[in-house]
Structure P
Amino acid sequence: MIPSENYVSKEVRYAVGSVLENKYAEGYPGKRYYTGNEFVDQIENLCIDRTKKLFGVPFVNVQPYSGSPANLEIFGAICNPGDTVLSQLLSSGGHLSMGQAMSATGKHYSAKFYHLTPEGEIDWDELYTLARKFKPKIIWSGGTGYTKVFKWEKYAAIAEEIGAYFVADISHIAGLIAGGTHPSPVPFAHVVMTTTHKTLRGPRGALIMVTQKGLQKDPELGEKVNKSVFPGHQGGPHINKIAGIAVALNEANTNEFKTYAKQIVTNSCALAKELIRNGFVLIGDGTENHMIWIDLRNKNIDGWQAHVTLEVANIYGNKQTIPNDPKPPYYPSGYRLGTPAITTRGMKEKEMKMIAGFINRGVEIAQRLKTKGLGSEIKEEDQDARKLYKQKLKTDKELLKLKTNVTAFAKKYGT
């Protein structure tokens with residue numbers, strides 16, 4: 001139930017595991033540095049064409065190895081070292097690759113950060129104030145924690161006023177956009193980046209798309225992206241992954257996928273409703289997309305406890321900071337869930353009620369097992385308490401019973 005994970009089809013796996021793994025194809029179609037790429041060129045061009053068709057963009061590069069490299073490559077195409085950018089703070093749901101201090105992007109570029117409100121919405125007043133003050137080269141949208149529908153027009157209006165590029169990272173919601181359940185940023189952004197392995201249900205990779213608006217701002221932007229990807233930041237493309245992406249894009253352009261994308265959101269809303277009924281506090285009081293973001297403070301446990309306890313029960317979500325989190329990132333106050341993968345397995349609203357019950361039982365067990373000293377300001381005491389807590393999980397009869405129940409439930413659904 002990690003929001004950024006999914007199951008690919010057999011056809012995607014066949015493509016990724018094909019003989020294309022053996023081929024080196026440094027360069028671009030028609031301009032390779034190696035011979036023997038006649039069919040490789042056809043595959044990459046097919047992937048490009050399918051991306052253009054699915055998302056309605058005039059330019060795309062399909063070679064980025066994953067999302068973080070792709071964002072670094074966007075920096076390289078638009079910015080000079082030291083340029084200022086504006087993005088969502090990591091602890092407020094942002095992503096490392098948009099200028100955070102511990103990332104290479106934060107070392108080479110000057111990043112300023114906007115926050116979310118306690119309700120989980122972008123702090124638009126703050127974003128606007130920072131944009132006018134610092135005049136960033138790029139305003140980024142997107143990250144790892146956001147449960148609303150993105151208001152692309154607001155980003156675009158602010159970027160337009162100060163002359164910035166608006167870059168939309170849609171990695172989490174690309175499949176929802178392709179399936180018609182979330183509005184597209186293409187009419188508003190200059191550049192759109194997405195990974196391909198989340199809601200889009202493809203292999204691990206990424207796409208950098210330049211919109212018509214982006215080409216109007218800079219007619220050479222597409223070529224700048226190409227040069228930033230290769231040779232600027234990476235070598236030969238992974239053609240087997242590009243083939244798998246092409247297969248996934250074809251699958252995403254079907255009525256079946258549209259039904260799937262709609263069910264992701266339906267399931268997410270149903271699960272959120274049940275969790276609230278069980279006394280959970282959700283950032284944003286629910287969800288409008290595939291993601292559920294829980295504030296566990298009223299349960300008197302932290303995200304780490306939920307993370308390790310539910311993992312023993314074969315429920316896989318992930319710990320997550322909440323807006324203005326008083327706790328450190330490794331032991332945050334929040335826990336994050338998503339419905340893309342369980343929807344792929346065929347689960348619907350009635351299953352969401354059962355899953356909410358499983359999660360509630362797991363959290364009740366975590367509350368009961370909470371060890372003295374856990375969360376102590378004395379680091380050594382805290383670490384000792386966490387080790388003891390994990391030992392308790394291995395033998396707790398109620399937790400092991402929950403694991404049996406979850407496993408029996410999950411086996412009813414394929415992948």
Structure Q
Amino acid sequence: MRTFTRMNPAELPTNPHIAVIGLGYVGMPLALEFSKHYPVIGFDIKCTRVDELNRSEDSTKEAEPAAIQSALERGIVFSCNIADLAKANVYIVTVPTPINSFNAPDLGPLLKASQTISENLKVGDVVIYESTTYPGCTEEDCVPVLEAHSRLKFNQDFYCGYSPERINPGDKINTLTSIKKVTSGSTPAAAEFVDGLYRRIISAGTHLAPNMKVAEASKAIENAQRDVNISFVNELSLIFDRVGIDTRDVLEAAGTKWNFLKYSPGLVGGHCISVDPYYLAHKAESLGYHPAVILSGRRVNDSMGLFIASKVVKLLIAEGKTVKESKALVLGITFKENCPDIRNTKVVDIRHELLQYGLQVDTYDPWASSQEVEHEYGFSLVNALDPAGYDAIILAVAHEQFLALDMPELKAQKGAVIYDVKGVLPREVVDARL
């Protein structure tokens with residue numbers, strides 16, 4: 001039994017030895033950057049992920065092999081062995097925070113990570129959370145797990161911090177070190193410690209929030225704000241489709257005013273923008289408030305895949321094609337361009353709806369792993385386009401490879417109708433765009 005009463009709070013680490021828990025899009029770049037200054041253990045429950053990193057490979061394509069190799073030469077340890085975490089005194093949690101089938105927060109990975117850390121937690125250690133969640137989650141949900149399994153007392157024996165991740169997958173310009181970092185801690189001293197830790201690696205600087213709840217809330221509203229703004233232009237596209245005018249033409253005209261916010265319509269998927277608003281809504285509802293604007297925006301954005309599919313079907317009918325005998329090509333399955341991330345992609349909504357109408361559907365994406373798509377969504381990607389052509393082509397993701405395709409030639413093969421979700425194809429080749 002490790003329970004005891006400490007007269008004075010434990011001292012914070014003077015020689016940080018960092019363990020990054022979760023080596024995905026957020027954790028892996030963080031581990032590499034910290035390894036330039038501190039001893040680092042990169043931990044992931046997937047041993048296959050650990051093995052590829054130890055081979056200087058990265059399936060997320062966020063890091064170059066040379067960068068991983070340099071980190072290995074500096075002494076970084078990639079491991080799936082929980083016992084290796086005992087060497088650390090600073091733990092940084094970067095695991096996913098998804099939603100379940102009812103759009104409610106799924107804290108399973110976060111709480112499991114907390115339990116894993118608690119098995120190695122020592123007096124004076126610091127646990128920093130980067131995973132996106134709702135205000136209060138660190139103190140109300142994670143800390144009790146840390147205390148229960150470690151038998152240590154929060155803010156007496158160990159401390160916590162919260163520093164929301166701001167990684168933008170696939171973005172090679174706005175990278176980890178060039179984006180200002182929000183930091184916070186469970187005590188003033190812990191907050192200064194956490195802030196100092198990140199100041200060491202973030203060239204853009206840090207912003208020390210008053211407390212962890214403020215830091216948690218700041219991340220939640222970053223993405224909720226973007227979600228609501230996109231939902232507004234998505235709703236405009238639904239309206240202007242009925243009017244018979246092009247939404248992007250309207251936005252271009254309105255954008256000539258200096259204070260008009262330039263958002264574009266589109267599918268809102270991925271691990272952040274389409275998920276985080278539900279975390280904020282969950283917290284609001286737990287306090288007796290119904291967040292009407294946030295949830296209204298979510299409903300609009302979640303409906304866009306169905307709208308696109310129905311529009312394609314109407315275009316086929318207008319061309320005199322028999323819907324049930326038609327074959328469609330969906331270009332792209334990842335949630336954004338030039339990125340292999342398929343988490344919570346809304347392209348699957350288009351595909352599912354087209355299948356419901358009776359179309360045959362090929363989905364092609366040179367960036368995505370067909371094995372991952374099959375595991376996550378239950379279908380396989382095609383390796384190449386059908387030389388016989390397609391009746392409908394939907395550009396769902398603006399990968400650079402798709403922009404190089406000869407769309408007039410693809411259109412001519414079977415007189416295909418082309419729907420441009422991203423608004424990037426030449427106007428003369430598309431039949432409609434979002």
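Please treat every number below as a calculation from the coordinates, not as lab data. What you see is a predicted model; the values in this text were computed from it and never measured. Cβ atoms are built from the backbone, for glycine too; each structure is taken alone.
Among candidates P, Q, the computation of volume of the Cα convex hull per residue in Å³, for residues 218-289 alone that gave 113 used structure Q. Looking at mean count of other Cβ atoms within 10 Å over residues 122-129 over structures P, Q, structure Q comes out largest. Given a computed value of 59 for percent of Cα pairs over 18 Å apart, for residues 258-353 alone, which structure among P, Q does it belong to? Value 59 for percent of Cα pairs over 18 Å apart, for residues 258-353 alone corresponds to Q out of P, Q. Upon calculation of Rg and Dmax of the Cα atoms in Å from the atomic coordinates, which of the structures P, Q produces 23.9, 82? Matching structure: Q.
Calculating distance in nm of label points 7 Å out along Cα→Cβ at positions 210 and 322 for structures P, Q picks out Q as the one with the greatest value.
With mean count of other Cβ atoms within 10 Å over residues 154-161 derived from the coordinates and found to be 22.2, which of P, Q does the value describe?
The correct label is Q.
Taking -11500 as the value of helix-only ellipticity at 222 nm (-39500 (n - 2.57) for each DSSP H run of 4 or more, over all residues; to 500) derived from one of the structures shown (P, Q), identify that structure.
Working: P: -14000; Q: -11500.
Among P, Q, the structure yielding -11500 for helix-only ellipticity at 222 nm (-39500 (n - 2.57) for each DSSP H run of 4 or more, over all residues; to 500) is Q.
Of the structures labelled P, Q, one was used to calculate relative contact order in percent (Cα under 8 Å, 6 or more apart), giving 20. Name it. Value 20 for relative contact order in percent (Cα under 8 Å, 6 or more apart) corresponds to P out of P, Q.
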